[in-house]
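None of the figures in this text is laboratory data; all of them are computed from the coordinates on show. Keep in mind the model is a prediction, meaning the values are calculated, not measured. Cβ atoms are built from the backbone, for glycine too; each structure is taken alone.
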Structure 1
Amino acid sequence: MVKKQVIKAVVFDIGGVLSLGRSSDKNLRGYRTYGVHSYVSKKLKISLDQWFDAIDTAYSDSIEGKISESRVLDIISKNLNLSKPKLHKLLLKSYVRHFKHNKKLYKFAFKLKKVGYKIAILSDQWPLSREVLVHEKFVKKFHPVIISCDVGVRKPDPKIYKLLLKKIKLKAEECVFIDNQIWNLVPAKKLGFKTALFKDNKHLFKQLLKFGVGV
């Protein structure tokens, strides 16, 4: 009889999991009206297409850490003929407005840590979202905290999952990875991770119990 692998770590995504945008959790519905990018484009009185044209490759490059926050702001502000401080302030305001920390899930994660599980973060962020969503108050209890713009690689590149395993010092089979996008779970599963697609907190807790993870 094959011995069932014991889960030793739970790895969380941030955007759409530990920080909720669209009403992923019924207890948090009603606070979000527009997406971050839609909000910014409306405030600047340009179309969403114009906004995406302005951020273009600078946005994706910054998610992968190829350019700094200062550089990405330089590029976008120049494209829009907008002051760098104004753009910075507007983007931060938009992330604060459209995302809310999933306090119930953070609380659950901290309980997992108290009963002996390792808890970690693996998330794709560009520097502007990182400033708001990766809040020290909440993430300081996680280890490791791997953010794409800090490490120079993003999901679903297998390298970022392997980096996580190196830092957490566990086998993939000993970890559950939680993400709200299926395509980010695919490479993790191929490497041996147990995976859970986040829809809401209640659904996630049921999935984790199937892996023997609970408090």
Structure 2
Amino acid sequence: MNTLFTIGHSNHDIATLLHLLRRQAVQAVADVRSHPYSARFPQFNGPILERALKEDGVLYVFLGRELGARREEPSCYVDGQARYDLVAKTRAFAEGLDRVLKGLADYRVALLCAEKDPLTCHRTILVCRHLRGKGFPIQHILPDGGLESHEAAENRLLVLLGKEHPSLFATREQLLEEAYEEQGRRIAFRQTNRALEDDFQPTPTS
């Protein structure tokens, strides 16, 4: 099975994004933004992005309904905030993961979202959490074109949350599960009075 990549469009121009994807020979982009539109970066609106990718020989599929962080299902919210553990239990999410897995059998796929830092984006904290350990490598494409393995990202997450040292009472894997949960609560979407917000929300760590 092929390597799975992830990338955040951040504030790149479209040429830079295409260059980053081309460097890793990405053949298909799975857009996991809940809403594939950006008021601040219209070059990444779904139809415009799809056209640019097609011209570069890259396939585009929108998986925001299945794998997005801003859910339509009321059951995924507690006190107005999305809960990643509840999202992961939905049928749509399972269907999205299955589509990614099937795509990886034939294509080099990149999950695309907005945030440049993998640790501040649900593509890592939600989606890749449930794709890790399935027999294929996961690599995060960084803004400078470098790669961060998912294992390295997990190590960075443990350090970020002060959970890098296993103990008599907690293994690394147990600490990692705690870290995923804690980071999920930090970054998960909160409902507001606005019907639609821009997907790109800079955070102190992005």
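Remarks
- At a computed -15000 (helix-only ellipticity at 222 nm (-39500 (n - 2.57) for each DSSP H run of 4 or more, over all residues; to 500)), which of 1, 2: 1
- Identity of the structure behind 3.1 (criterion: distance in nm of label points 7 Å out along Cα→Cβ at positions 153 and 169, calculated), options 1, 2: 2
- For FRET efficiency 1/(1 + (r/R0)^6) of positions 89 and 161 (r between Cβ atoms, R0 = 35 Å, to 0.05) computed as 0.50, the structure of 1, 2 it came from: 1
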